[in-house]
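Read the figures in this text as sums done on the coordinates, not as results from a lab. These numbers were taken from a predicted model, which means no experiment stands behind them. Cβ atoms are built from the backbone, for glycine too; each structure is taken alone.
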Structure P
Amino acid sequence: MARQAKPGEPRKVSTELFSLTYGALVTQLIKDYEDDSEVNKHLEKMGYNIGIRLIEDFLSRSNTGRCSDFRETAETISKAGFRMFLNIAPTVTNWSPSGDTFSLLLDPNPLTEFVELPEERQKLNYSNILCGVIRGALEMVQLEVQTWFVSDQLKGDNSTEMRIKFIRKLEDAVPAGDD
């Protein structure tokens with residue numbers, strides 16, 4: 001018998017169930033849009049929408065304060081964010097000389113646990129939802145970033161690497177009419 005979550009305690013979902021459910025979602029998007037670039041756009045957009053909501057949960061549960069710089073943000077994403085929601089800690093690496101771009105090495109990538117990418121789907125960024133989640137979450141804490149995958153083990157690469165580039169700090173905006 002499974003243990004029931006106590007009130008206020010987050011519910012845990014098995015990794016297998018999560019990856020199979022995500023696989024069904026990607027399969028349905030492929031059927032709906034057929035074109036891999038359209039599927040990639042929809043996965044990123046879905047991730048963005050998840051990220052703008054997930055950040056509130058992350059901030060309330062993690063007790064992390066405002067990060068002082070982009071390097072601290074990278075470590076928080078890796079050590080706290082991914083650990084909290086996917087139970088992994090990607091490696092932060094490949095910083096650009098200017099310090100505005102870094103890579104996350106996802107090993108393992110829980111989204112791809114039971115996945116083999118067919119040869120005709122080499123343009124599909126299967127885990128693109130993660131790019132959107134990070135972009136959406138960081139936007140909610142006033143950081144505009146660009147995210148993309150540069151390598152993917154599903155495509156035969158040695159590692160799965162996501163790049164995150166700082167674009168600019170967003171200014172707090174007051175909604176129109178609330179001056």
Structure Q
Amino acid sequence: MPKLQNRRIAILATDGYEQSELEKPRDALLSEGAEVHIVSTHSGQIRGWNENDWGDSVNVDKTLDDASPADYDALVLPGGQINPDMLRNDKSAVRFIKAIFEAKKPIAAICHAPWLLVEAGIAKGRKLTSFHSIRTDMENAGAIWEDSPVVVDQGVVTSRNPDDLPNFCGKMIEEICEGRHDARAA
């Protein structure tokens with residue numbers, strides 16, 4: 001039986017997401033039986049960034065206006081530079097992330113996506129990792145930054161870059177299987 005049957009996961013992204021950081025977690029979740037929705041700032045399609053140029057597009061399942069954090073069991077935040085930078089300037093995106101966190105549901109963020117954890121007020125006092133170039137941003141926000149392939153702190157899973165995707169996907173699935181994290185400090 002798939003580990004994530006009857007679980008609904010949101011992947012929050014917009015144009016400029018790192019292609020592998022959306023596709024590999026999505027595929028890992030689907031292979032474990034999860035229902036996965038791509039949630040974005042706009043309807044239609046969003047276009048990925050594939051290493052050093054524009055990549056493939058994915059269909060948006062729900063806009064932030066149509067998605068409710070209460071409908072999801074967990075949230076995945078793909079990185080890339082463009083995607084999280086755009087989302088952290090969108091108040092609806094930040095509210096969505098914060099609502100998932102406050103409901104004590106797992107959040108998985110990779111590469112530059114931990115910027116979104118900073119913007120949502122989640123980073124302070126939490127062990128996290130990220131792409132090395134935003135380490136100072138993370139530490140300035142009060143995170144306890146660690147240079148590891150994957151770091152988990154009470155339901156928040158973070159990784160550094162696409163090379164960490166196997167570890168990231170494994171821990172993400174493990175945290176979603178565990179469900180709520182009632183011990184997490186809000």
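A few points about this structure:
- Identity of the structure behind 13.4 (criterion: mean projected area of the Cα convex hull in nm², calculated), options P, Q: P
- Computing mean count of other Cβ atoms within 10 Å over residues 69-76 across structures P, Q gives 20.1 for structure Q.
- For helix-only ellipticity at 222 nm (-39500 (n - 2.57) for each DSSP H run of 4 or more, over all residues; to 500) computed as -9000, the structure of P, Q it came from: Q
- For 20 (relative contact order in percent (Cα under 8 Å, 6 or more apart), calculated) the corresponding structure among P, Q: Q
- If distance in nm of label points 7 Å out along Cα→Cβ at positions 29 and 61 is computed and equals 0.6, the structure in P, Q: Q
- Structure from which 15.4 was derived, mean count of other Cβ atoms within 10 Å over residues 133-140, options P, Q: Q
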